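Structures for review follow.
Coordinate-derived values only; no laboratory data. Only a predicted model underlies this, so the values are computations on that prediction, with no experimental measurement involved. Cβ atoms are built from the backbone, for glycine too; each structure is taken alone.
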Structure P
Amino acid sequence: MSHRNAPLTPTGRLRLARCVIDDGWPLRRAAERFQVSHTTAARWAGRYRRHGAAGLHDRSSRPHHSPHRTSAAIEERVVRLRREHRIGPLRLAARAGVAASTAHRILQRHSLPALATLDRATGEPVRRYERRRPGELVHIDVKKLGRIPHGGGHKALGRAAGRKNRTSTGYAYLHTALDDHSRLAYTEDLPDEKAATCAGFLARATAWFATQGITIERVLTDNAWAYTKNTWRQTCHDLRIQPRWTRPWRPQTNGKVERFHRTLTEEWAYHRPYTSDSERQAAFPNWLHWYNYHRPHTGIGGSTPADRVTNLSGQHS
C-alpha cells in the first residue's frame with residue numbers, strides 16, 4: 001500500500017516507466033511530467049526494465065538480514081513463560097533478560113493475545129456472549145459495602161479524623177438484577193444476603209422488570225449459600241423462572257453484573273465524599289436512573305440500556 005503522501009501510485013509508476021522505456025523519453029522530461037525527482041524516475045524505470053509491471057508495486061521495508069534480532073532460544077523462553085505463568089511483557093522481560101519492548105514484540109510475532117482478552121484461570125481467549133432479547137437471562141449478584149459513619153469517613157474528613165470517627169456501622173448489601181441483553185439494572189440496598197432476603201429481592205426485581213415490559217425467563221447467580229437453598233428454588237418456580245448457576249471458580253460467567261458493581265462503586269459509592277450513609281443512599285436513585293436511561297454504555301455500542309428495550313424508547317427524559 002502506497003504512503004499517503006506518495007506522488008505516484010503503481011499505475012502512475014507504470015505510466016512513467018513506459019514513457020521512459022517504451023517511448024524513449026529522457027529521464028528528466030519524464031520526471032518533470034510526473035512531478036517527481038530525477039532519481040525517483042530512474043528508480044521506477046529501472047525496476048520496470050528488470051522486472052516488468054510486477055516490479056512497480058511496493059516492497060516490504062523489512063531488512064533482508066537482522067543481525068541483532070533476539071535469538072530463537074530466548075524467544076522460545078519468553079513464549080513458554082507466557083503460556084505457563086500468564087504474565088505480561090514487563091515481568092517476562094525481567095525473567096528472560098530482555099527489554100520489555102522486546103518481549104512485547106516477541107508476543108506479537110507469535111500471535112499471543114493481550115492478557116486482558118484471556119481467561120486468567122485457563123489462559124484461553126474469553127468467549128463473550130450476549131442474549132438476543134431482554135429477559136432471556138438476568139444476572140444477579142450482591143455487592144457488600146461498608147456503611148459510612150455519621151459525620152463522614154476518611155474520604156470526607158481525612159485519614160486522621162476519619163480514624164477517630166470510625167464506628168461499627170455495619171455493611172450495605174446491594175442486591176442487583178441486570179438484564180444480559182440490555183444491561184438494564186435494578187438494585188436494592190438490603191440488610192443482609194440471607195436466603196429469604198434474596199428470594200424477596202427476586203420477586204420485587206421480577207415485578208420491576210415487568211413494568212419495563214421485560215419478562216424474566218432465566219436468572220444466573222453464583223453458588224452462594226442463599227442461591228442454593230430451597231427458598232430460592234421455590235421462588236424461581238413460583239415466578240416461572242429457570243434458575244442457573246455459574247461453574248465453581250468461574251466468576252467471569254457472571255461478569256456483566258460484577259462489572260456493573262464496579263461501575264457503581266466508581267461512579268456513585270466512592271465518586272465523592274459523603275458525610276453519612278443516608279446521604280450516599282439518597283444519591284443512589286438518581287445515579288441508577290442516569291445509568292439506565294442516559295449513560296452511554298460502551299459494552300452495547302454507546303447506547304443506553306433503555307435504548308435496547310424497544311418499548312421504553314422515548315418514554316424517559
Structure Q
Amino acid sequence: MRRLLPALICLLGLLSWGSPAGAQEAPPADDASVLVLGRVSDDPKAHYDQLKPLLDYVIPRMASVGIRSGRILMAKDLQQMSSYLRRGRVDWINETAGNAALLEHRGVARSFLISEREGATRYHSLFFVRRDSPVQSLKDLAGRSVAFQSPYSTSAYYLPAAQLLDEGQSLELLLSPMDKPAPDRVGYVFARTELNITTWVHKRLVDAGVLSNLDWINPSRMPPTFAQDFRVVGRTQDVPRALMLARNGMDPKVQARLQAVLLEAAQDPDAGEVLRRFMDTVRFVPITDEDRRALDRLASGVQHVRAEVE
C-alpha cells in the first residue's frame with residue numbers, strides 16, 4: 001500500500017487537471033437529450049464563467065427538440081476540439097474566423113452564425129509602420145521585421161501572413177525583435193499583446209506591426225500618442241469577426257432551433273446580460289454568401305501559412 005499510495009495520488013491529480021470548478025464531463029456521444037457547448041481554452045475557469053450564462057439561457061428554450069440539459073467541455077487546443085467534434089462529444093462552439101476555417105477544412109464543423117462584437121460583424125488586418133519609415137508597401141518588407149500577436153490570432157497572424165505569402169513574400173521566424181531576417185525574407189516575431197505590437201513599432205524594435213482595424217481605433221491597444229506617429233501601408237480583406245459552429249452530423253432540428261434561439265436573443269430583455277458576459281456579444285446574425293466566400297479564402301490562406309511557414 002505504501003508503494004501504491006503515491007501512484008494513486010498522482011493519478012487522481014491527472015484526472016482532475018484542466019476541469020474548472022463546475023465544469024462537467026461530456027455525456028456519451030449518443031445522449032441526444034444533452035447539448036454540449038465547447039471551447040478551446042488556456043483559462044478554463046474564466047471561459048467557463050463566460051459560457052455558463054449562455055448555456056443556461058439556451059437550454060430551457062430547446063425543450064421542443066428534445067434537449068433536457070446542457071454541459072460545457074473545454075479542449076486544450078484545436079486538435080483536441082477537432083476530436084471532440086468528430087466523435088460527437090461537443091455539439092457547438094464559438095471560434096475566431098481562422099480557427100473556424102480550420103475546423104471546416106477538417107470536415108468536423110460548419111459555421112452557422114456570426115457573433116457581433118465591438119459593433120462589428122466583420123473586420124480586417126492593417127499593416128502599419130512609423131511615419132518616418134522607408135517602407136511604402138508590403139513589398140518593401142523584404143529584409144525587415146514585422147510583429148504579429150500570436151500563432152492563434154486571425155487578424156494578427158493568419159490573415160496578414162497569408163497576405164504576405166500571396167504577394168510573393170517568404171516568411172522567417174525571428175528569435176527576438178532584435179534579430180534580423182535574410183535580405184529576401186520578411187522576419188516575424190510574436191509580441192503576445194496588441195499593446196506590445198504598437199510599442200515595439202514605436203520604439204523601432206521592429207519595422208512594422210499588424211492589428212485589426214478594431215484594435216487600431218482602441219486607445220488601450222493603440223495609444224493616441226503612438227497613433228500619430230504611424231501610417232498604414234497595407235490591409236487584408238474582411239472576414240467574419242467570430243462564428244458559431246455546429247458539429248457535422250448534428251440533428252438538423254436541434255441546429256435549427258439553436259440558431260433560432262440565438263438569433264432571437266438580441267430582442268429578448270432576459271438575454272442582455274447573458275450576451276454581455278459572452279465576450280461582450282451584441283447579437284448573432286446569419287452568415288451571408290459573401291461571408292462563406294471569405295471563410296473559403298481564409299481556409300486556403302491558413303493552409304498556405306501552415307504549409308509554408310509552420
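Where is distance in nm of label points 7 Å out along Cα→Cβ at positions 69 and 261 largest, in which of P, Q?
Once distance in nm of label points 7 Å out along Cα→Cβ at positions 69 and 261 is tallied for P, Q, the winner is P.
Can you say which of P, Q returns 13 when relative contact order in percent (Cα under 8 Å, 6 or more apart) is computed?
Only one of P, Q returns 13 for relative contact order in percent (Cα under 8 Å, 6 or more apart), namely P.
Here distance in nm of label points 7 Å out along Cα→Cβ at positions 85 and 301 has been calculated and equals 1.9, so which of P, Q was it run on?
Q
Quick one: helix-only ellipticity at 222 nm (-39500 (n - 2.57) for each DSSP H run of 4 or more, over all residues; to 500) came out at -12500 when computed from one of P, Q, so which one is it?
For helix-only ellipticity at 222 nm (-39500 (n - 2.57) for each DSSP H run of 4 or more, over all residues; to 500), the value -12500 is produced by structure P.
If percent of Cα pairs over 38 Å apart is computed to be 48, which of P, Q is the source?
Derived from P, not from the others.
If FRET efficiency 1/(1 + (r/R0)^6) of positions 45 and 109 (r between Cβ atoms, R0 = 25 Å, to 0.05) is computed to be 0.10, which of P, Q is the source?
Going through each structure in turn, the value belongs to P.
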